[in-house]
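Alright, structures below, take your time with them.
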Structure I
Amino acid sequence: MRRARTFGGLALLLTLLVTSAPVEAATPALAHPEMIYFVMLDRFANGDPSNDSGGLAGGPTSTGYLSTDPGFYHGGDLRGLIQEIPYIKSLGFTAIWVTPVVRQLPVASDGKSAAYHGYWGVGFDQIDPHLGTMTDFKKFVSDAHAAQMKVILDIVVNHTADVIHYVQGGSYVGLADQPYKTIKGKIFDPQAVADSPNFPSLEQLSATTSFPKTPIIDPQNLTIKSPAWLNDPRNYHNRGDVGQSEESLQYGDFYGLDDLFTESPAVLKGWIDVFTQWISNTGIDGFRIDTARHVNKEFWNAFLPAMRKAALAQGKSSFPMWGEIYDTDPRNASIWIKQASFNEVLDFPMQPVMVNYVNQQDATLLGTYFNNDDFYTTATTSASGLATFLGNHDMGRVGSFIATSTSDPTVALKRDQLAHALLFTIRGVPAVYYGDEFGLTGGNDKEARQDLFATAVTSWQDQFRIGSAPIGSKSSFETTNPLQDTIRSLTALREKFPALASGSQKTDYAANGIFAFSRFDKSAHQEVLVALNANSDSSSATFSSSAGKSSWTLQGGSGAASVSTAGTTLTLPPLSWSVFTADSPTPRASKISTAITILTPDPLDSDLIEVDAMAQGSPFINVAFKYRVGKGPWVSLGTDSAPTFSLDKRESGFYRVFPLVTNFPKKKVVQFETVATDSYGVTATSAIKTLTTK
């Protein structure tokens with residue numbers, strides 16, 4: 001067990017005081033039950049070849065269409081997607097995430113690549129003609145809903161297509177070197193006045209004197225963007241391309257794309273208007289938000305609540321918005337939940353851990369990784385809302401990561417199946433990249449964006465596929481792959497057992513290539529045991545089980561689980577996965593207990609407080625953390641349902657939250673308390689501990 005620690009120079013001074021006061025347990029944040037299929041529209045299905053050129057005349061450098069080149073449009077569209085909704089449904093998915101559908105700048109200024117991917121928007125209130133029409137998009141949403149599937153729309157607010165260029169060239173200029181100035185020459189710090197009435201109005205800014213770079217727009221592009229406010233260069237940062245500095249990530253042009261002045265209330269209002277219309281006019285059910293960490297937090301703190309309000313006006317009480325926080329440190333990713341109003345982000349930190357497990361058999365790293373879930377816990381959020389994935393359109397496919405780790409096609413298939421089993425059974429919202437069910441491999445970026453319809457890219461025709469032969473001249477939809485059946489079985493299990501979608505998760509064993517964990521359905525008092533073996537040989541493991549003397553029934557996968565006085569013993573075939581259910585409900589506890597064990601500033605991040613508690617008496621307990629100032633009301637800090645895990649047990653069994661220091665008023669005595677509750681409603685309240693803030 002860790003001891004309480006003190007650190008010099010920290011913002012908080014600990015004092016301990018023990019009293020007692022009853023408090024109601026908080027309700028854990030609800031998980032999203034969705035299972036998402038992620039589609040890159042241009043590469044999925046071509047339902048209308050007449051729109052392949054987007055209604056534009058000329059060759060590829062004008063239309064953007066060149067089906068033999070991975071960097072140009074290939075013809076996939078909304079009508080093709082509509083035709084394949086039954087196929088996606090047949091795999092068991094409950095939601096479809098589509099890449100941006102807005103009108104694009106068709107071809108880059110150098111003529112070497114096109115906007116097939118959807119991230120070079122210019123007409124944000126329109127559908128790109130390569131993909132179809134607004135009528136097509138609304139029919140897609142309607143048909144998806146008729147199939148009881150939700151639609152997640154990929155959106156971009158950080159940037160538009162690269163239309164603005166600069167007299168001074170593209171290298172980044174920092175704020176310290178050339179600050180922003182009003183027409184009258186008054187310097188202002190956009191961060192200090194971000195999205196507030198104190199931000200200079202457009203009338204107070206000059207495109208030629210207020211910015212470090214003088215914007216240039218080609219005459220034919222002066223009014224190319226829609227709505228019209230996007231054509232005003234004063235609504236952009238105009239500092240040059242993203243460079244090496246942290247500052248440039250927010251103010252710089254991402255790969256040269258025009259970076260919007262999201263600190264400006266005019267830009268904030270413009271985007272709120274645009275995406276409110278998308279919600280109210282099309283019936284979409286959520287967003288995936290591109291390049292979210294490149295936008296200032298003040299923008300998100302206004303924009304995201306406005307979107308939830310717009311969705312609620314349409315009768316949607318839940319409207320998830322997964323932010324792309326491309327950072328593999330869970331502390332960094334969680335800050336956007338704690339400081340920027342996100343309830344959900346893409347779980348980039350989890351992705352390499354999962355791939356490492358199936359390729360390198362590192363069960364210890366995987367088992368202990370979930371301790372980081374505590375960083376995402378707040379009064380309204382938890383790690384259950386994170387979108388988990390094995391690969392994507394930028395980094396590459398899980399098939400490519402596996403194919404480079406082994407030359408044995410049988411091993412590659414089993415590892416791929418194992419990876420998907422892990423994805424669908426851990427906490428979070430699983431998102432599968434289109435084509436992964438066909439074993440596609442390839443590389444990263446455009447080489448991970450293969451066609452599912454018959455491809456004209458010759459290198460893709462003979463490309464290695466996991467679980468099947470190279471595609472040749474066929475459409476993928478004309479073939480089958482064992483991975484499809486694996487995914488169908490996993491989506492069915494997740495649908496059948498609610499614990500796999502929304503139950504608490506507890507690591508039971510993580511060593512020697514075996515990872516075993518429990519998911520718990522508190523309404524049925526049912527434990528679901530998931531076991532995975534990443535080894536190339538049959539393996540076994542024995543561990544103390546929450547199920548006690550209960551036996552296990554295999555519900556999916558392969559393997560066996562038996563119970564003895566030593567605990568639960570797993571016997572697992574090579575490269576296999578298993579899902580078991582306990583044959584008896586978890587027993588009702590006669591008594592449980594809880595106590596706060598650590599209350600201190602986090603030693604690795606002085607912006608956070610670490611509050612740890614122990615809870616005992618029942619195998620599955622929710623621990624609600626609360627605080628109050630003086631005699632004020634108790635305020636929730638969140639609920640943790642997953643105790644920490646470590647091999648040596650000294651770091652195991654803690655329930656934790658990491659609230660921000662700024663949550664608490666300065667120079668006050670703050671009281672902390674925990675309430676433990678099991679699935680039968682048996683509760684216990686800790687003694688109060690206090691700290692005095694500076």
Structure II
Amino acid sequence: MKKVVVIAALISSKLFAQEIGINLSYIDSSATPQNDFYKFCNGKWLRDTKIPESDSRWGSFNEINERNLDNIKNILKKVSADKNAAPGSDAQKLRDFFLTAMDSVKADKEGLKPIAGELAKIDAVKSMDDLIKLQAEFAKIGISGFIAGGVEVDLKNSNRYLIYLGQTGYGLPDRDYYFLPQFEKNREAYHKHVKNMFVILGNNEADAAKKEALIYDMEKSLADQAMNRASQRDIQKLYNPYSKKQLQDTVKKVNWDLYFTGIGMKTPDTLVIEHLSFYKNLDKVISKYGINDWKEFMKWRLLRRASGYLDSKTELESFEFYGKALSGAKEMKPRWKRVQNEINRNIGEILGKLYVESYFNQEAKDKVSKMVENLIIAYRERIASRTWMNEETKKEANRKLDKLIKKFGFPDTWKDYSSMAISTKNYWENVKSASLYEHNRNINKLGKPVDKMEWGMTPPTVNAYYNPTTNEIAFPAGIMQIPFFNAKADDAFNYGIMGAIIGHELTHGFDDQGSQFDADGNLKMWWTEDDYKNFKEKKKLIIDQFNAFVAIDTLHVNGELTQGENIADLGGLTMAYYAYKKSLNGKKSPVMGGFTGEQRLFIAWAQGWKNLAREAAEKQLLATDPHAPGKFRGFAPLTNMPEFYEAFNVKEGDKMYKPQNVRVEIW
């Protein structure tokens with residue numbers, strides 16, 4: 001990896017045996033690439049595609065996920081027929097989790113009985129200490145009250161773990177939903193939803209309305225001093241080390257020894273409060289309400305968490321708000337799809353092991369691995385060419401690439417699920433058991449060496465990630481397939497989308513957040529003062545660029561919130577372009593389907609981000625998602641790249657043209 005070598009072609013087969021990769025049937029010749037590249041590449045797909053009734057948006061990720069669901073369905077069909085699975089084995093756990101979750105008849109017969117034990121524990125609360133003990137017990141099964149915490153790597157010492165505390169306690173997607181006028185319709189729907197849930201719990205309409213009003217006021221009080229998504233991009237503000245005494249002095253109403261004992265550990269001598277203003281406000285909020293108010297609050301938190309695992313009436317009510325009102329879906333996904341997603345979420349590495357045995361292509365892993373090496377070489381060359389960085393900073397940037405951990409497909413060591421009990425009692429019981437297993441696994445990390453080989457995603461997941469504290473990139477098996485990767489396709493296609501995704505994850509090590517972590521994963525300034533000032537000036541340009549995009553009506557893309565992903569898109573596509581050019585070994589790119597290789601690379605990128613979204617989903621994503629909508633990802637980076645201008649002969653006066661002084665070039 002450290003030695004710079006000439007990049008070999010990704011695919012060694014002869015040209016005539018290669019597929020073009022890009023989808024010519026999507027091309028809309030009524031648009032020109034110089035004026036509307038996204039429509040030119042995707043126009044016919046956008047015209048002919050309908051979002052399925054069960055979805056709030058549709059695009060390349062959904063296409064792969066649907067294929068994965070069919071593949072997983074085949075796995076589970078086979079597993080569910082295995083009558084001889086040994087008790088306690090992974091096969092038994094997967095079988096019983098699936099069959100129990102699929103038994104809707106049993107779920108409807110039992111109604112709210114599966115949560116009767118938790119409701120009784122809430123009713124038994126008499127004091128604030130009881131409430132804190134309850135919150136600790138509920139935290140172990142994934143239910144937060146007004147405290148949320150977990151074990152993560154110390155941002156400033158990547159060789160150890162610390163406890164982190166974060167904001168929690170509200171049911172709308174972000175604190176801004178409680179205050180900004182554009183979310184008024186969401187608030188109205190939420191009031192109705194919470195009231196309906198209290199009716200399901202057995203309250204009459206009048207009492208349910210009173211309890212809903214109380215819950216909303218409590219949530220709004222908690223959200224008042226919470227941080228919104230954009231403000232949380234300032235990673236330095238999220239690192240607030242506190243001693244045990246400082247924590248107790250800050251939140252006096254909570255007996256922290258009780259809480260930490262309840263979650264299975266001693267009160268730590270040092271922890272990190274991520275959202276400091278939230279915890280500084282917590283005593284005030286706790287004092288504002290009586291113990292009976294907090295009991296109703298915990299009932300709501302319980303029902304909200306468990307609703308997807310109970311009877312169809314409760315599950316449907318949850319969907320009416322979170323699926324329909326908030327996201328715009330028209331109907332609920334079939335039960336088998338919902339259950340498979342829950343299996344992946346709860347026991348994903350049991351499922352993942354079978355998934356990679358049946359559906360993962362080793363050839364794809366090898367080719368993607370090779371592409372990563374090629375992209376790293378391209379990245380080193382781009383670092384060397386940055387005139388705004390001095391040699392000292394470039395040396396440290398290269399050191400990050402030297403120490404990068406690369407993960408492909410699936411873990412080398414699978415999770416040990418032997419301590420997890422999965423039965424046929426009911427769906428909620430199994431979800432609780434999986435949550436308890438994950439909680440204990442997380443808490444038990446304290447005091448142990450950091451496991452840098454642990455995966456943050458399961459193998460079937462259609463996604464990829466960069467983790468700054470371990471300085472790693474990971475590409476689960478699920479993403480290594482069409483339309484993001486095609487082992488039979490020409491290099492131009494694979495570099496244009498999978499190569500750019502690889503470059504995207506690499507660039508996250510140098511985006512607004514990743515740039516603050518050194519090669520060892522520590523939150524530490526490794527830039528010279530002048531270089532970091534130059535970097536901040538450059539990233540401001542991309543913030544301004546995306547702030548100018550109007551997504552819906554008067555709602556703009558949030559350039560501050562999306563800056564990291566936008567920096568990564570531009571950097572990733574740039575690296576992919578130069579890695580592809582290097583693969584040609586000085587030769588002209590082949591023309592396929594009437595397009596040069598350079599043109600196909602950019603078309604592949606834009607087609608990879610084809611996307612349709614319902615208005616409700618788009619509004620939610622604009623407020624909460626660090627990614628810009630797919631349309632803007634598909635064309636915006638290109639407007640900054642002279643390589644695109646050259647490939648499609650973009651001139652001044654064309655709509656895709658940007659004057660040189662407003663183009664963004666960082667990496």
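Rule-based calculations on the coordinates, nothing more; no lab input. Here the structure is a predicted model, which means the values were calculated and not measured. Cβ atoms are built from the backbone, for glycine too; each structure is taken alone.
Ranked by relative contact order in percent (Cα under 8 Å, 6 or more apart), which of I, II sits at the highest value?
For this comparison of relative contact order in percent (Cα under 8 Å, 6 or more apart), the top structure is II.
Looking at structures I, II, which one was FRET efficiency 1/(1 + (r/R0)^6) of positions 138 and 210 (r between Cβ atoms, R0 = 41 Å, to 0.05) calculated from, given that it came out as 0.50?
Corresponding structure: I.
Compute mean count of other Cβ atoms within 10 Å over residues 74-81 for each of I, II and report the one that scores greatest.
By mean count of other Cβ atoms within 10 Å over residues 74-81, the leading structure of I, II is I.
Assign the value 0.10, calculated as FRET efficiency 1/(1 + (r/R0)^6) of positions 338 and 458 (r between Cβ atoms, R0 = 35 Å, to 0.05), to the correct structure from I, II.
Numbers: I: 0.10; II: 1.00.
Of the structures listed, the value fits I.
Give the label, chosen from I, II, of the structure having the highest value of mean count of other Cβ atoms within 10 Å over residues 290-297.
The structure with the largest value is I.
Thinking of I, II, which structure, once helix-only ellipticity at 222 nm (-39500 (n - 2.57) for each DSSP H run of 4 or more, over all residues; to 500) is computed, gives back -6000?
Details: I: -6000; II: -15500.
Structure of origin is I.
So distance in nm of label points 7 Å out along Cα→Cβ at positions 530 and 554, computed for just one structure, reads 1.9; which one of I, II is that?
So the calculation was done on I.
Once FRET efficiency 1/(1 + (r/R0)^6) of positions 218 and 514 (r between Cβ atoms, R0 = 41 Å, to 0.05) is calculated for every structure in I, II, which label goes with the largest value? Write down the numbers at each step before the final one.
Working: I: 0.10; II: 0.65.
Largest calculated value belongs to II.
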